[in-house]
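The following blocks contain the structures, represented as structure tokens.
Please treat every number below as a calculation from the coordinates, not as lab data. Being a predicted model, the structure only gives us computed values, none of them experimental. Cβ atoms are built from the backbone, for glycine too; each structure is taken alone.
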Structure P
Amino acid sequence: MIDLHIHTTNSDGEFSVVQILEKATSKGLNIISITDHNNINAYDELNNIDVKEIYNGKIVIGVELEFVYKGRLFDMLGYGIDLNVMKNSEIIKEGFVHSTVEGQAKILDELKSVCDKLGIKYSENLEITKPNYMANDVLVDDILKYPDNQNFLNSINIVDRSSFYRKHFCEPSSPFYIDQTEGKKDIFYVTSLIHQAGGLAFLAHPFVYNLPNIKETLDEIVSFDIIDGIECAHRKHNEEQINFLINYCNKHNLKKSGGSDFHIDNHFLGCANRGNSIISYNLVKDWIELVNKF
């Protein structure tokens with residue numbers, strides 16, 4: 001059992017590095033990767049603790065880098081990276097892109113304004129209280145608490161953080177859309193950086209992006225010959241989608257990966273398909289032992 005897509009408080013996860021190690025141990029995970037957004041600070045923390053006292057499995061060095069492709073935000077997972085090379089890159093020096101309280105407070109105010117127009121109830125004292133608290137997550141966690149909102153939110157397919165982020169916050173046709181692409185790197189930058197750092201580049205969770213034609217987009221990206229693999233197993237991918245991606249990778253000689261994209265407790269650490277499928281070592285056995293580990 002493995003999980004190669006985990007976030008900590010160094011980006012937008014709710015658990016510290018130590019807490020993640022404890023959870024990985026309790027779940028019996030043999031291999032994990034901490035893949036914070038545009039951030040590798042977790043590995044500095046790991047250097048300062050006795051990891052083996054907490055977790056006896058293997059830790060693949062990882063990161064998740066945002067990029068823009070055809071006007072949409074995507075994510076690329078990098079595995080087995082040289083931390084010194086990555087640390088000196090522009091995207092890492094800029095840090096986690098959602099980190100300032102002030103910036104996220106402004107976005108939260110915009111989202112509240114949309115709620116006012118749509119008649120969606122939210123808490124009067126709702127605010128951004130800490131760095132790395134993303135306004136979209138703060139808002140959706142709050143509005144989902146109110147029973148009066150449920151029918152309307154269900155009707156527009158807002159059921160959790162991910163559905164709000166991908167189908168509304170990042171979707172130009174939604175009233176909740178806020179353009180987050182300005183200044184972001186492109187796919188060629190992030191894959192080149194991962195390769196310069198000696199790592200492997202995996203397109204993260206393809207079925208999460210709300211794409212009109214998933215195969216067409218995959219075919220375009222694969223034609224550039226710049227990615228090494230695809231994250232096939234993911235918390236939000238159902239069994240049919242996982243099998244489609246595994247078959248696609250096999251057909252195109254791409255490596256396969258899997259991770260829960262763990263941020264909060266109900267994100268099914270070590271599992272895909274909304275907790276219904278474990279992520280097996282067999283998915284990654286052809287490459288996982290060849291990459292750098294902590």
Structure Q
Amino acid sequence: MASHQPGVLLGPPPAARFLTFGLRVDVPPKRVEATLRSLRVGAHVTLGLGAPLLRVLGKAVDGLHDFHAVSAPGVAFPSTQGAVWACVDGADAGQALQHARALTASLDACFRLDEDVAAFTFASGKDLTGYEDGTENPKAEKAVEAALVAGPGPLAGSSFVAVQRWVHALAHFESLAAKERDHIVGRHRATNEELTDAPPSAHVKRAAQESYRPHAFMRRRSMPWGDVDSHGLYFVAFGRSLSAFERVLRRMAGLDDGVVDGLLRFSRPVTGGAYWCPPVAGERLVLGGLEQASAAEATPRRRR
């Protein structure tokens with residue numbers, strides 16, 4: 001019996017690798033689809049399919065499209081859409097690497113690895129800034145409602161995911177006064193209490209999911225990543241559609257009211273992708289939600 005991929009509703013693991021794959025040139029679509037259908041994804045892998053992949057297969061998923069880039073004065077949220085995305089979990093960094101190597105080998109005949117980001121849990125779930133991440137995540141039944149497509153129907157149990165890799169300027173952030181840092185986030189760093197006097201640009205006000213009509217709830221599973229030179233947050237948000245994420249992103253960019261999210265004072269996203277996470281039966285992807293695309297949706301792959 002098909003069910004959702006376990007990682008959609010789980011909290012962040014101790015260690016993970018976020019992998020983005022592109023399609024190799026001139027691989028026959030039938031071979032690509034056969035690779036996906038034979039792929040084994042255990043409980044340590046959460047895998048999403050991108051619209052570029054489905055276009056090559058002549059297929060589509062209702063509600064899936066390429067990541068929409070967003071721009072505004074002083075703001076750039078880029079699209080670096082991939083064909084396949086995966087979060088590979090591990091009890092430690094070594095195990096996450098081994099699982100990532102195994103998945104990459106399984107996909108290697110049809111897909112090239114374009115990005116590999118090593119991530120980790122910090123201070124029991126905090127961002128590298130020291131602020132708690134995902135405070136407003138829906139839980140229990142509300143998490144299921146926010147993250148999974150409800151049945152009946154071919155998409156039941158599946159999920160959509162939006163991902164971005166954010167790069168922090170931590171030295172600049174730490175140079176600010178404590179009150180100024182709190183006002184950027186909208187919470188007190190030590191207590192995690194929401195500030196009543198936070199400015200309209202505070203992140204909690206820009207991204208408050210319950211303030212939208214209808215509510216823009218998502219199930220976040222973001223994690224810190226990086227080394228001494230480059231570091232930040234790998235943002236991951238699962239939803240029953242991409243609309244909640246897209247509404248929040250527009251508001252963060254100030255497209256609704258001209259107020260830009262305070263996070264942009266010290267951090268910026270350098271990637272952006274949107275994917276469909278099909279349900280699974282055992283360790284196999286259930287691809288019944290794939291539909292035959294119209295001629296306009298199915299775009300042949302260009303030779304390089």
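Remarks
- Looking across P, Q, the calculation of distance in nm of label points 7 Å out along Cα→Cβ at positions 91 and 187 that yields 1.3 traces back to P.
- Of the structures P, Q, the one that -6000 was derived from, the read-out being helix-only ellipticity at 222 nm (-39500 (n - 2.57) for each DSSP H run of 4 or more, over all residues; to 500): Q
- Ranking P, Q by relative contact order in percent (Cα under 8 Å, 6 or more apart), the structure that comes out highest: Q
- Top of P, Q by FRET efficiency 1/(1 + (r/R0)^6) of positions 131 and 267 (r between Cβ atoms, R0 = 25 Å, to 0.05), largest first: Q
- Label whose coordinates, when distance in nm of label points 7 Å out along Cα→Cβ at positions 179 and 227 is calculated, return 2.5 (choices P, Q): P
- Each of structures P, Q was scored by mean projected area of the Cα convex hull in nm²; the highest score is held by Q.
- Top of P, Q by mean count of other Cβ atoms within 10 Å over residues 155-162, largest first: Q
- The maximum of FRET efficiency 1/(1 + (r/R0)^6) of positions 115 and 251 (r between Cβ atoms, R0 = 35 Å, to 0.05) over structures P, Q, that is, the highest value, falls on Q.
- When distance in nm of label points 7 Å out along Cα→Cβ at positions 123 and 195 is computed for each of P, Q, the one that comes out at 1.6 is Q.
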